[in-house]
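Trainee: Dropping the structures in below, format is structure tokens.
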Structure I
Amino acid sequence: MNQAAINLIAVFVFLITLSTLLEPLIHLSPTIPILTMVGFLGIATLDNFSFQGKGGMIVLDWLARFSPENPDRILHDETGHFLVAQLLGIPVTGYTLSAWEAWKLGQPGQGGVTLEDSEIIAQQLEKGKIGVSMVELYCNIWMAGIAAENVVFKSAEGGGDDKAKLNQFLQALGFEEKIFEQKQRFYLLQAKNSDSGQLG
């Protein structure tokens, strides 16, 4: 479960607790906030365990759409992935710009680009036979979205999925967890150099 979902649950629990404390003033039965909280937490638990938090991601993505800057950030993030993939010669076969679209297509995360040979990489990774050049290419592509946001907006709000993919990839390659952040910064810098020539 990501940090935003945890924060949303904490706010919800706070509001329910507040309504329970204010119950004598607003003449609300104490069972209503309790049942609401149990129902909400039950749904959140079911979503987390059965759907890997996709329902929460869809709700958070929907709420984020009310921010006027968010759609532009998502667009630039995915454009960064697309541009770097094209520059590095990896064909892009599709993309999604929302968690709902990603869920409908069966993609993990909040959306993103679909690369033509991602299944080949997964097979190579399982066998433990993946070339260094392929590692470099994919790591650059995953960090390109954050780099594009940094180039255009001078900060990155998204990229949690991208960092998670990179960390999962590095872990499968046998890297220690303490090296992940260093690798993220390295590939972010490389992707930023690729992006800035195209976006700047």
Structure II
Amino acid sequence: MVLFLGPLIQLLMDCPWDWVDGLKVMFDPRFWALCLSDMRWLRNHVIAPLTEELVFWACMLPMLSPCTSLGPAIFTCPLFFSVAHFHHIIEQLQFRQGSVANIFLSAAFQFSYTAVFGAYTAFIFIRTGHLIGPVLCHSFCNYIGFPAICGALEHPQRLTVVIVYVLGMALFFLLLHPMTDPAFFGDIPICSLSAASSGFSVCS
């Protein structure tokens, strides 16, 4: 979540509610009942994160690891993960959500974005040995969406927002390795499947 510190602060600054009202909504059973009755919400925040992380990281990644070192596997698996999102093209074309050129341009951007995100969640899965981290990251990112960078640059409090964006990115890179130290999570079975590598080890 620290990577999205900028978007979260920006959202908080632009939100017409105060944080107390936000907490009231969050703990309101009617809000969650409404969410759970929405099939699109369920698909984006529950079903897709669970099934995709299970298939690509819990199943596919351990199959690739014995054939390659974990490093290449981290960057190979996300390519399949990205291709799996191409079904959005069909959905957008079917409902005519823009021109064909814009739809394919959007798909190319989404392919790149999901590949990077996939590499990150694969890294988290390997480092922790647990699927819950990637699932929660996936669900959270689906909820927040891609950061509104243009909106940040045009924000009335642009300097504050930009500083928080940069701070979030800096903290993300500083904390990524220590906060996912395998020593916190015990034995990581997938590390024993990896082909031997003399270089940098993801598991240490």
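Trainee: Ranked by distance in nm of label points 7 Å out along Cα→Cβ at positions 71 and 135, which of I, II sits at the highest value?
Mentor: Values: I: 4.1; II: 3.2.
Largest value of distance in nm of label points 7 Å out along Cα→Cβ at positions 71 and 135: I.
Trainee: Of the structures I, II, report the one carrying the highest value of distance in nm of label points 7 Å out along Cα→Cβ at positions 103 and 175.
Mentor: Evaluating distance in nm of label points 7 Å out along Cα→Cβ at positions 103 and 175 on every structure, the highest lands on II.
Trainee: The value 142 for volume of the Cα convex hull per residue in Å³ was derived from one model only; which of I, II is it? The partial results should precede the final answer.
Mentor: On the way: I: 142; II: 161.
The correct label is I.
Trainee: Of the structures labelled I, II, which one yields 1.2 when distance in nm of label points 7 Å out along Cα→Cβ at positions 7 and 143 is computed from its coordinates? Each step should come with its number before you reach the end.
Mentor: Numbers: I: 2.5; II: 1.2.
The read-out was computed on structure II.
Trainee: Have a look at I, II and say which one yields 36 for relative contact order in percent (Cα under 8 Å, 6 or more apart), as calculated.
Mentor: Values: I: 19; II: 36.
Of the structures listed, the value fits II.
Trainee: Assuming -23500 is helix-only ellipticity at 222 nm (-39500 (n - 2.57) for each DSSP H run of 4 or more, over all residues; to 500) as calculated from a single structure, say which of I, II it is.
Mentor: Values: I: -23500; II: -19500.
The correct label is I.
Trainee: Hey, distance in nm of label points 7 Å out along Cα→Cβ at positions 87 and 167 derived from one of I, II reads 2.6; which structure?
Mentor: Numbers: I: 2.6; II: 4.0.
Among I, II, the structure yielding 2.6 for distance in nm of label points 7 Å out along Cα→Cβ at positions 87 and 167 is I.
Trainee: For mean count of other Cβ atoms within 10 Å over residues 95-102, find whichever of I, II sits highest and give me its label. Write out the running numbers ahead of the final one.
Mentor: Details: I: 18.9; II: 10.1.
Largest value of mean count of other Cβ atoms within 10 Å over residues 95-102: I.
Only the coordinates and a few stated rules stand behind these numbers; no lab work does. What you see is a predicted model; the values in this text were computed from it and never measured. Cβ atoms are built from the backbone, for glycine too; each structure is taken alone.
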